[in-house]
Structure I
Amino acid sequence: MTTESSNNGSLPGLLEGVRVIDLTHYISGPYCTKLMATLGAEVIKIERPGSGDPIRRFGPFAEALTPAPIPQDEGSTVAGAWFLYLNTSKKSLTLDLHSDAGKDILRSLVSSAQIVVENFAPETMDKLGLGYSDLEKLNPSLVMTSISNYGQTGPYRDWKATELNLYAAGGLMYITGEPDSEPLKEGAPLAQLGAGQTAFVATMGALMHAEDTGHGQHIDLSIADYATNILENAMMQYSYSGEEYTRVGNRGYGRAAWGIYPCQDGYVGIISGPDTRWPEIAGIMEREELSDPRFASRNGRLMNADEVDALMLPWLLDHDKVDIFKAGQEAGLGFGFVATMEDILEMEQLTARNYFVELDHGAAGTFKYPGAPIRTTSSTSSQSPPSQGGEESASPLTKGGAHGGRPQGSAQDHWVYRRAPHLGEHKEEILGVALGHPAAEIARLRDQGVI
């Protein structure tokens, strides 16, 4: 379906009824709030007047648009791919948070919100008079999530960082790359995206606690801490043995015939374990020599890794990646293939699950977006138990159908997709309808540069 707004089912989003004040920019914070928005929360993205989230001006841009950087005063309708992806289903309001009027508007919004997410430098919110200790006085059940490079405390607290710094400082870079080469960074901003996802999960847990107790929480999430938290077994190996985890490159975990290999039209992942399945590798690759007893064990293959690779490569280079992938899987082996973006958009598995969503952004064009990574189903008769007063209760976290209960239906039923907002697009809706400001007052705030 191609539309400006997409929700394949008639059911509400899982977070319908939750208001989120989004004070984030760039990647980690916007990804956290993107998950909330596409699950149905009302996410109000607060942006700087005139320029907005700086990532609006990060390319690539649609072919129809100029690839040159967008001047700050011309970013209202044009945005790069990063912004379009990270800010689907949100509303945009511009506010000067250094002005008293801007702060007053934010406080009014916070009073009726359940969640605030911010990723300013530590202490920025406190200096503005908008820290957690200030906002919880307005809303004791408020959940505030602060995402920063190194956390709100510690000697690195105020230091600057990019993805390169965070990936390196967290330890991930040390274990990524070829054994005899320098450490490498992942292509995607894994540390920032993963931190945003973790912030989402932590915020949902705190929201449940607030619903149960009426007491909010302040969540302190460090991107560098997150990176260290996904070091596989590298840290535990060092803790137990004192031995550093070494980079293994494409020969995963020190094994032969276990990793990424070239093929006719790209690259495939060959997983040769367990040892009892090795003879099937020889059969699939039509190389009787691979059945040599020297290669029957993991250690044997490792000792003769170059010879094993030399025997496999001719067959791999003569076949395409999808055929190799399917041949291995049909034999019960964990083969894979390195998918390009074109492969992903055409992948039969994703198409069969109706994974992709098309959104028309207007100025930027119509594009396919990643869809719901979670499929939720349950019995249509499953409902929340009635409250003591006889009325059914449905909290924002458990609301499903018209009468509450567990979610049901297809993967997209509870996910809400709308195009990313133009800069300040929803000021009349938020200020006028939600907060009751008359049109003349909104015009005055605009003329004063508050919005």
Structure II
Amino acid sequence: MNKRISIWILAWMLGLSFAHAQTSTSAPISLSLDQCIRIALNDNPTVKVDSMEIERVNYALKEVKGQLLPEITASGQYTRNLALQTMYMDTGDGNSVGIKMGRDNTYSAGFSATLPLVVPQLWKSIKLNENQILQNIEAARANKLSLVNQVKNAYYALLLASDTKRVIEQNHATAQEHADIYKKQFELGTASEYDVLRANVAVTNLEPSILEAENSVKLLKLQLKVLMGMDARIEIEPSQKLDEFKSLMYDHTLRTDTSLVNNTTLKTLELQTDYLKKVVDVQKAAWYPTLSASGNLLWHSMGNGSPFKNFMWNRSSAVGLTLAWPVFTGFTRKNKIKQAEIQAREMTWQRENAERSLHMQVQSQVDNISKSIKQIESNAGGVTQAEKASDIMHKSFKVGAASFIQLRDTDDALMNARLSYYQAIYNYLVAESDLEYVLGNTPYAN
């Protein structure tokens, strides 16, 4: 038996090792921004919790509505009288006679039912629960909007880090090429040791930037996988580049609607204000009378001696109405109404203040988008000029008309121009994503 267990454990461990090896050596999954967002909306734990919370509140509403239905109760009781009650009756001559009442065993069984007919406060409470469902739905939409915004910004940051890494690597490869040329020239006696050292220093100075860019790419991939609810061991690669989004920016800018009608903060405040107004209605409904119907159907039996025989069953039934009208409750209802009215007015002021703040955020993001577009156009022209200057300088360097320092300055200028260009595109995309989040008009959260 021990041998079998050992073999089973060994096989299990080998299986885990094989699975891990398969995961670690499998090709990276190429994902677009749209795919990342859809995976996140499907697998992110926050979205799943929101769906469960909406389902829970729906059951809470059904629970409240259930109070409008009849409540039927079945009951049974058995009583053993150890000493019967004695009732005394006067005989008229100054004496009294004691009479024993009841029997040794008493049984009762039956059904009772109550049905609320007029319950104003309960009717108003149902409206409260319906509003709570709407609040939970809006809260779920707000979380989706936030998740989409986070996924977009993480994806854009990953693209920026990847492009930054690629640009620095290109500059590093050029510097390494120059270092190799100087090394061969030094071996042939046509270059000094100083030239070789200077070229090697230029290569070495770029290596920390490459390592930093690689770490940024790894960290941003991990962050993106966390947002998508994906296993961290799965390798992913973005299938898009920052340049691909440039062609869409003008179309998006022209179609941007800056209305706050879909803003989740304002919608939430509106629902909360409506909820507090309904709370006022619920408190006011406590002044109204309630009417309920009731009925019962019972069977009774009494007998002496053994509790398992001598049954004498009789049936009885009754129906009735109950009217309750709370007349005075120590001013508690009046004070509750005042509290709810004050809270409703407070929420109105909060919404007005939030709307002003949101308008300022929208204008700020619109300004950032406009500035980024201008910056992109300017940087694109700078990249074109830097590439032309680099090409001229390389040709001049080959014929000995330019120094190594001039060459490196030109290459660094080209690298910085490209990095600034990608940074401007990234700034535009983030500003657009943040504006979309504030406006609440992303198609993914509808």
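Here Kirkwood radius over Cα pairs in Å, for residues 193-248 alone has been calculated and equals 14.4, so which of I, II was it run on?
Details: I: 13.6; II: 14.4.
This value belongs to structure II.
Taking FRET efficiency 1/(1 + (r/R0)^6) of positions 201 and 337 (r between Cβ atoms, R0 = 35 Å, to 0.05) for each of I, II, which is largest? Numbers along the way, then the final one.
Working: I: 0.70; II: 0.00.
Going through I, II one by one, FRET efficiency 1/(1 + (r/R0)^6) of positions 201 and 337 (r between Cβ atoms, R0 = 35 Å, to 0.05) peaks for structure I.
Where does the value 31.0 come from, among I, II, when Kirkwood radius over Cα pairs in Å is the thing being computed? List each step's numbers first, then the result.
Details: I: 25.0; II: 31.0.
Clearly, the read-out refers to II.
One of I, II was used to compute FRET efficiency 1/(1 + (r/R0)^6) of positions 97 and 121 (r between Cβ atoms, R0 = 41 Å, to 0.05), and the answer was 1.00. Which one was it?
On the way: I: 1.00; II: 0.15.
Going label by label, the one that fits is I.
For which of I, II does Cα extents along the principal axes in Å, for residues 105-184 alone, calculated from the coordinates, equal 57, 23, 18? Walk me through the numbers before you get to the answer.
Values: I: 57, 23, 18; II: 117, 38, 10.
Working through the options, I get structure I.
Given a value of 38, 25, 16 for semi-axes √(5λ) of the Cα gyration tensor in Å, for residues 57-272 alone, point me to the structure among I, II it was derived from.
Details: I: 38, 25, 16; II: 89, 26, 12.
Corresponding structure: I.
For helix-only ellipticity at 222 nm (-39500 (n - 2.57) for each DSSP H run of 4 or more, over all residues; to 500), the calculated result is -24000, so let me know which of I, II that is. Please list the in-between numbers first.
Values: I: -8500; II: -24000.
Going label by label, the one that fits is II.
Here, each number is a calculation from the coordinates, and none is a lab measurement. Nothing here was measured: the structure is a model prediction, and the numbers come from that model. Cβ atoms are built from the backbone, for glycine too; each structure is taken alone.
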